[in-house]
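Structures incoming, each one as structure tokens.
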Structure P
Amino acid sequence: MRLLSVNWVRFTILLLLGLLLFFGFTLWKQSLAPAPASPALSAPLPQDALIQAYFNHAQSASYTEPYRHQQRLGDDLEAVVVKAIATARSSIQVAVHELNLPHVAQALAERQKAGVQVRVIVENIYSRPMSSITPQEVAAMEPRDRRKYQEFVQLADQNQNGSLETAEIAAGDTLVIFKNAGIPVIDDTADGSKGSSLMHHKFLVIDQQIVIIGSANLTLSDVHGDFLSPASQGNANHLLKISSFALAKHFAAEFELMWGDGVGGKPDSKFGLDKPYRSPKLISLAQGSTITVQFSPTSSRLPWQKSVNGLIARILNHAVRTIDLALFVFSDQTISNVLETKRGVEIKVLIEPQFAYREYSEGLDVMGVALLSDRCRYEADNRPWRKPISTAGIPALPEGDLLHHKIGIIDEHIVITGSQNWSEAANRSNDENLLVIDNRTVAAHFQQEFDRLYQSAILGVPSTLQQKIQKQRSRCR
């Protein structure tokens, strides 16, 4: 019995030694194996000397997002703006639909304290400090507005104790930062009205020589991603940094029209249709590049061809080989009609999913289908294409993100961009801007972004939409 016990102990010891040797050998082999590779960056494209393009979903750059502290691919659009602001020596004019990025606000405050003249215009919906909203007001909010408020609390509540302290508000509420720094702010009620249709600009003019412009509002959701959607990487957006006195002159003039005599002065600010009509202006840059700039809105008393959407249609009509569109909204029927005439031109269209399949969407037209309204009527002048294309659809984006670009790329050398959505509202009532850039180096950046979106896009008429069309026909007979 004692011998059996000794043998069992020896067996157990040998077994344990064998297991230790096995696992030790396995760990040794794993230590020799290369670590899993992080996502490979694509090679960055060269930038033009005067027009630099940046995309928050770019695959050629990476950064650590400063608020959620996530490592991610993309250009840090906020850092681009902050760096440009830091160069200001005399003046900064800001006209942005919405601005809630603390680092941008703090950079502006620093320049104001350094003696730089800083002025800010925002849309009236976003002209109130978020920290001043009461619990009763939060309870009465629509879900979208409540989510915005909750995002702000998550952003500003640094110690995560569920309440906002004075220091947290002073550091995290952009409008409070502006007030504490003495930065004057107006909105589109400064003309004495209840506000224009939308003050939808997204631009900064620095020292009357640098223009920062694009599709991105200076917000968490448009640049980095949402706190309440951890997978989000920010709405697909871009910014341009353009060095041009001539271009800056036009944007500065647009700003001054809206600014009037500023805070607390006479109601002489001009927003929306109170502004005079401005025809497109052509600006020549070095090495043959050109930029055409025009501002909306255009009165319906003037021919559509003179409007910004009319300019878009003229540029598209010049295409001879390719037209690639990445649009938040596409609802202008006349632009769709012009595109349909471009026989022999390869056309690709991507539209933000929440707008792509609505009855007013021209995305339906290019795919050759139409939706009825609840009253069993088609949109006035609706015209689905007789020869629809199969290269139209929606992008596949991270959860919580939107396609927010307003991009057209023509023949790989012309780019249409700016704040203007391709809609009647943007054209006839909003404060908007549009640029047409003829520059192959710049166009290559936009083409790379479009190709990235198109690579994983969902093209054609989805089965759910086909079923909806059939149900409507049956209901409306």
Structure Q
Amino acid sequence: MQFRPEVYRIPDIPMQPFIDCEEILEYLGNTVSTPAKVRDVIDRSLHKNRLNLQEVATLINATDSESVDLIKEGARELKKKIYGNRIVLFAPLYVGNKCSNDCTYCGFRASNREQVRKTLSQEELVKEIEALEDSGQKRLILVYGEHAEYTPQFIAASVRTAYSVKKGNGEIRRVNINAAPLDIEGFRTVKEAGIGTYQVFQETYHREAYKSYHPRGRKADYDYRLTSLDRAQEAGLDDVGIGALFGLYDWRFEVMALVRHTNHLEACYNVGPHTISFPRIKDASMLHMGDCYFVSDEEFTRLVAILRLAVPYTGMILTAREPARLRNELLQYGVSQIDGGTRIELGSYVEKETNHDLNKGQFLINDDRSLNEIIDELLQQEMLPSFCTACYRLGRTGEHFMEFSVPGFIKRFCTPNAMLTLAEYLVDYAPEGTAERGWKVIEKNMEHLNETVQVEVRDRIEKIKQGTRDLYF
């Protein structure tokens, strides 16, 4: 990938705000798109070049059917070229839903007196993790409300607990975090606990819209949130995730701003975000807002494809907010990570609650499938489910991850590692039908490996069948 310096009215300076809303709107308003220009932009992306804002605006402004089809097919091709057919699986685990902010779109908002507030005790946290391990999960994202109780020390302690829980062959090998922005020392504290990715979503990058949705609390400070991942980088935490909540402002603006945020991190720290998330507004307790910015399924599909083309190397996360039908479609256009068997009410993995209560969760989910149901459907589509955590544990993160992933070399590691983690799942957790389909998919993917790697993978799979665990390249 070629990184091109770009000149913005607000320059990229570490720890300083970098979004110029008017500049982004000017790109959107002044960029003319034609099928020929769209082809040129897609060609740059297929050569694994991160796109600049004008190029992204070219894709966004392409609304004719020919151009939209080109964008989708380009995203499909790029996804296959970089990620192959693998899909990384994880589960969210809500640790506490106390919150001091009053975000108008969120069920956790401080003024919501109907919300059942809870923080998992140490014993409850352990039981939740054991329940997740019983289903075969290996990767978690711990989620916290933004509250003084959830200090960096508290977060670090829950991370260490998650890593310490072992049940049978079950263990958690990667713990990501979605929590409040921290100061530099706070980020250092959670990094020392061995976390994977630290996510902070800006929600909306439009300054005035942001102000209207966040009337009080620490989150009302737009600039503090915007520069949060700069502080993470300064603390040595180079594995970060960004995101926007689509439906708060014009989706076209938010896509441009996500790319601008990516550019900023690359310019200042020589590393882009490890992941980009793009949740859509869903029903929430006490949700009172208009629908003028709500994103249709057609627009959502387009924006996912555009983001894949804009930032070829970055992992893209699609959550169970979306229905199974749409999730299956979007896997084709760029999504590389999904959650499975998701429950967002505190304590619900142990309780196995199937009815979702707006007063116990942050929002409603629309994909109730179990982890095995999702894996089974992925296998039927000849996808390769993966619980791989090797890059994180071998230090292939941040700038090092860029060195591997940007040229596409990461595929050399990811396919074999996905096969090994799938083999573990098939031996330890899968019903007979899923196991049968899984071994066929593994064998089919074996054909794409060179002979030397095939021998090594087959040898390790035999060791897995004999009881060895946690083998990776």
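Have a look at P, Q and say which one yields 2, 11, 17, 19, 14, 15, 13, 7, 2, 0 for P(r) over Cα pairs in 5 Å bins from 0, in percent, for residues 334-429 alone, as calculated. Before the final figure, lay out the partial values.
On the way: P: 2, 11, 20, 25, 22, 13, 5, 1, 0; Q: 2, 11, 17, 19, 14, 15, 13, 7, 2, 0.
Only one of P, Q returns 2, 11, 17, 19, 14, 15, 13, 7, 2, 0 for P(r) over Cα pairs in 5 Å bins from 0, in percent, for residues 334-429 alone, namely Q.
With Cα Rg over 2.2 N^0.38 Å coming out at 1.18, pick the structure among P, Q it was computed from.
On the way: P: 1.18; Q: 0.93.
Of the structures listed, the value fits P.
Where does the value -10500 come from, among P, Q, when helix-only ellipticity at 222 nm (-39500 (n - 2.57) for each DSSP H run of 4 or more, over all residues; to 500) is the thing being computed?
Values: P: -10500; Q: -14000.
That value comes from structure P.
From P, Q, which structure was distance in nm of label points 7 Å out along Cα→Cβ at positions 350 and 374 = 2.3 calculated on? Kindly include the intermediate steps, with their values, before the conclusion.
Working: P: 3.3; Q: 2.3.
Value 2.3 for distance in nm of label points 7 Å out along Cα→Cβ at positions 350 and 374 corresponds to Q out of P, Q.
Of the structures labelled P, Q, which one yields 15 when relative contact order in percent (Cα under 8 Å, 6 or more apart) is computed from its coordinates? The partial results should precede the final answer.
Values: P: 15; Q: 19.
Corresponding structure: P.
Out of P, Q, which structure matches 1.25 when Cα Rg over 2.2 N^0.38 Å, for residues 166-293 alone is calculated? Don't skip to the answer; put the middle values down first.
Values: P: 1.25; Q: 1.15.
Value 1.25 for Cα Rg over 2.2 N^0.38 Å, for residues 166-293 alone corresponds to P out of P, Q.
Ranked by FRET efficiency 1/(1 + (r/R0)^6) of positions 150 and 318 (r between Cβ atoms, R0 = 35 Å, to 0.05), which of P, Q sits at the highest value?
Details: P: 0.15; Q: 0.85.
The maximum falls on structure Q.
Which structure, out of P, Q, was distance in nm of label points 7 Å out along Cα→Cβ at positions 118 and 142 derived from, given a value of 1.8? Display every interim value, and only then the final one.
On the way: P: 3.1; Q: 1.8.
Matching structure: Q.
Of the structures labelled P, Q, one was used to calculate FRET efficiency 1/(1 + (r/R0)^6) of positions 70 and 94 (r between Cβ atoms, R0 = 30 Å, to 0.05), giving 0.65. Name it. Intermediate values should be presented prior to the final figure.
On the way: P: 0.65; Q: 0.15.
The read-out was computed on structure P.
FYI, it's all coordinate maths here, none of it is from the lab. Keep in mind that this is a model prediction, so the values were computed, not measured. Cβ atoms are built from the backbone, for glycine too; each structure is taken alone.
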